[in-house]
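Read through the structures below before going on.
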Structure I
Amino acid sequence: MQIQSLSVVYDENITAVDGLDLDIPPGEFVTLLGPSGSGKTSILMALAGFVRPSSGHVFVDSRDLLALPPNERNLGLVVQSYALFPHMTVEQNIAFPLRMRNWKQTDIDQAVRQAVRMVQLRGYEKRKPGQLSGGEQQRVALARATIFDPPVMLMDEPLGALDRQLRDQLQSELKAIQQRTGITTLYVTHDQDEAMALSDRIAIMRDGSIEQIASPQELYERPRNTFVAGFLGESNVLQGTIHLTGNRVELETDAGWRLPLADASGAGDRHRVHAQIRPERILVEEDPMDVHTTAEVIDQSFAGEMIRLTVRVPSGEQLAIKRQNSGRTSDFQPGRQVTIGWALQDMMVLRD
């Protein structure tokens, strides 16, 4: 699928999508991730035909979808509400797209049996949506959207109405189904963990445009700018000035803390920059550490498998630290003086 120069403008002056370009190879799972109002759902609704774009083209198998009415676009669609027909059984809901395409009854029966097995709902064929749990309804919606073998699947917050434990379970099932069917998928969510678990690539959205698109690991390890670093995961971001002395690169923070850097990512001497380090990359009372300093623990909070510390360094700046829960939470009570540090390459210079 190729999205070219797609724009969506509401009421002639509210730009929801601004000249978006996005290529998705066959079989890839791409997630649109961003804050509310960044244009994620507007993109999906424009592709599905529920919103009229102001300009652009969307090519699937050499056809421009935007030139076709919604019922001729042949796209799979799963939304948060599932939109199942309450008066139909599971098998009738799943079969509905095939009946609309005038398939033969014998072909419909065979396809429904295969779809029911795929989403692990054997024995539920005669039940109606009101007799199903939220997770079971989501599986029916997924089977209905994939049964006619669409070239592209659009998914808008399909797990958003489920509790966390069920969402985690269905994430694995959803990814397995997508890999088995090989359907190109464009997925919308505001859940970072969900996006990281499911996606081949993630597009970080802001103000109707893509800030950065890359694999989950690359986005997390090498964010392009401060917005991406701050939106995906948690970061400690320090502002300061670059100092270059021979081969040595240092950051002098606004509070006067001098820190060595692996490189300045193109920034010159005396340039103002932001630098980031992830909380889990900061070590406490470990050796050796390329960069190290003393710090005072000012807060400790429990988050299940992780312990979160907030520390204050001598310059007065505060850093968040995440440590694996080892069962010894009392080791780092507020007021304790500790040594913290990190590997030189773990602090990155970011663009504004």
Structure II
Amino acid sequence: MKIGIAFDLAPAVRPSEGPDDRYEEFDKPETIAALADILRGAGHEVALLGDGREFLSRVLADPPGLVWNLAEGEGVGRCREARVPAALEMLGIPCTGSDPLTLALCLDKSMTGRFLAARASIRVPEGWSLPRDSDRYLLESTLSQCFERLGGGGTLILKPAYEGSSKGIRTNCLADDAGEAITLFERLTRDYQQPIVVEEFIAGDEVTVGLVGNGPDLEVLGAMKIVPLRPDGRFVYSVDLKRVWCEHVAYEIPARLPEAVERRLFRSAVDAYRALGCRDVARIDFRVRDGIPYFIEANPLPGLAPDWSDLVILARGMGVAYAELVRRILDAALTRVGLAEPLARAARAIR
């Protein structure tokens, strides 16, 4: 089968204007090459499609049988991750991963939180979305109300509403009063040109759960805890820490959690995956406080860099090599679209 790969490449040099994490979600050539090698090794012809107009012209000129979607989309729109799957859906070409609705929903952090908050099995931190053009009076009154809702002694975390890969989330993105929050809001709106999510900061363990598959064959790969090497109770898994993670964090795989907490964590992850309509693969992030997992965000388009993407590190820690992870995702997609027979799943399959 001919498999096309849709992707965005990060520039070799970080941008001189705007935030330095502008292209943080985009892939490096090494990731595309590694994925292509595995697909070719499985007997498939591979076409590199890119994104945008280049992607459209190549797909129209020589349609592949399946597209492996890694494309994040340029710009700040909340539907940018949905563009490639939407175009392929219109053309009748199947692709790996979630459909346009799920990708657009999950990129909007505030919308995702509100959507999942109604489900009894999923706890979501209290959160609010502030329009980027909010005036000073609206900011002061809204943020004061936010702190009041937290009992007057809580901490807020601020982050761009429509970004992934921790874009805009820095080690200094926490606020303990309205004045600090306004300063953060002004910096974030200037840099990212979009609404800002203001959320209760959950001081607890940062844990991510990897999932692969669909329907009765949905498999929980396991959970990975991100452990700060210098814990201070205000740890944030920020973009600056991720870039040099070996200096700041350790990855605990599998996450050492009490059995009851692990069961609740996995059930919350599976329920979120299914409720959001995720397909083939996703990574779901939580913070665990007092034994309760709080949903932070869903990643239906997780990074697949062979050496540093969280899902890949998690899978490797659970004994699933990179090539095997890619094959499992491909098998899930081919099975879902009727191009392959289901294969036996691992013991952690959720039925």
Computing distance in nm of label points 7 Å out along Cα→Cβ at positions 52 and 268 for each of I, II, the value 3.9 comes from structure II
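Work out distance in nm of label points 7 Å out along Cα→Cβ at positions 36 and 140 for each of structures I, II, then name the structure with the largest result.
Largest one: structure II.
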Matching 22, 15, 9 (semi-axes √(5λ) of the Cα gyration tensor in Å, for residues 276-323 alone, computed) against labels I, II points to structure II
One of I, II was used to calculate helix-only ellipticity at 222 nm (-39500 (n - 2.57) for each DSSP H run of 4 or more, over all residues; to 500), yielding -11000; that structure is II
One of I, II was used to calculate Cα Rg over 2.2 N^0.38 Å, yielding 0.98; that structure is II
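None of the figures in this text is laboratory data; all of them are computed from the coordinates on show. Because the structure is predicted, anything quoted here is derived from the model rather than measured. Cβ atoms are built from the backbone, for glycine too; each structure is taken alone.
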